1. Out of P, Q, which has the highest value for FRET efficiency 1/(1 + (r/R0)^6) of positions 17 and 97 (r between Cβ atoms, R0 = 35 Å, to 0.05)?
2. Between structures P, Q, where is mean count of other Cβ atoms within 10 Å over residues 33-40 highest?
3. Suppose you compute helix-only ellipticity at 222 nm (-39500 (n - 2.57) for each DSSP H run of 4 or more, over all residues; to 500) for every structure in P, Q: which one lands on -1500?
4. Among the shown structures P, Q, from which was the value 25, 51, 19, 5, 0 of P(r) over Cα pairs in 10 Å bins from 0, in percent, for residues 57-104 alone calculated?
5. Work out the source of 0.96 here, i.e. which of P, Q gives that when Rg/Rh (Cα atoms, Kirkwood Rh) is computed.
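Bear in mind that the values in this text are calculations on the coordinates, not laboratory data. What you see is a predicted model; the values in this text were computed from it and never measured. Cβ atoms are built from the backbone, for glycine too; each structure is taken alone.
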Structure P
Amino acid sequence: MDDPAVRAGEPGWIPVCDIGRLKAETIVSVAGLDMLVIWNEGDVVACERACPHEQADLGLGQVVAGRLFCPRHAASFDLRDGRISSGWPSPPLRLYPARVTEEQVWIEAQGRQPRR
């Protein structure tokens, strides 16, 4: 999980929180961007915050067995590839690169728009 190539100031990568906070909270909102970081079975996952089906705030959802459950309609997204559970007409959840370096969680947010 540690990646020495990710350093402060590297273009596109931003620090989010320390790994201890993420492990304690499971889902952390990224300040200023519509993104989340998630602690999922020992891995860090970064994704968009709005459900692609009904735009619900996925930060209010739950992570169970490698899936992020939407708080509005109970569909879930596979945190490995973003696919929604069977039977729901929705594009996949957009995932972004995430790394942990020296206990700091970083996400690659190149091209993300600031929160409106």
Structure Q
Amino acid sequence: MSDKVYDLSQLEELAGGSQEFVMSMVETFLEHTPGQLEELKAAFNSGDLSAMGGVAHKIKPNIDLFGVSSIKEEIRLVESLGKEQVNAPELSSKIDKIDSVLQLSFQQLAAHKNG
């Protein structure tokens, strides 16, 4: 398997050593974030930049909490451009990167949860 795209150290610190809490948070992330990612892509594809920014705002804390640092800047840019309703040329590539990194994090976290 490739290198992990996530880092649970911040979540583990927050959990105070409770693996049950960590696993519960991982389950919640895997339950909700894939749907939010689909909402983000749908909003972008339909040109609803305001909705796209709102969904990016919802996803951002999870990216931070789960240490998916390779897309921290991208999610903030997407959120900002969405709120400002700016369809910047780089938006499509940023969303593609967020999508691919989050898809990989879903796979890796599911394996971690079941392993």
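1. Values: P: 1.00; Q: 0.55.
Between P, Q, the highest calculated value is found for P.
2. On the way: P: 21.1; Q: 16.8.
With respect to mean count of other Cβ atoms within 10 Å over residues 33-40, the highest-scoring structure among P, Q is P.
3. Details: P: -1500; Q: -26000.
Of the structures listed, the value fits P.
4. Details: P: 25, 51, 19, 5, 0; Q: 27, 58, 14.
Answer for the origin of the read-out: P.
5. Working: P: 0.96; Q: 1.00.
Only structure P yields this read-out.
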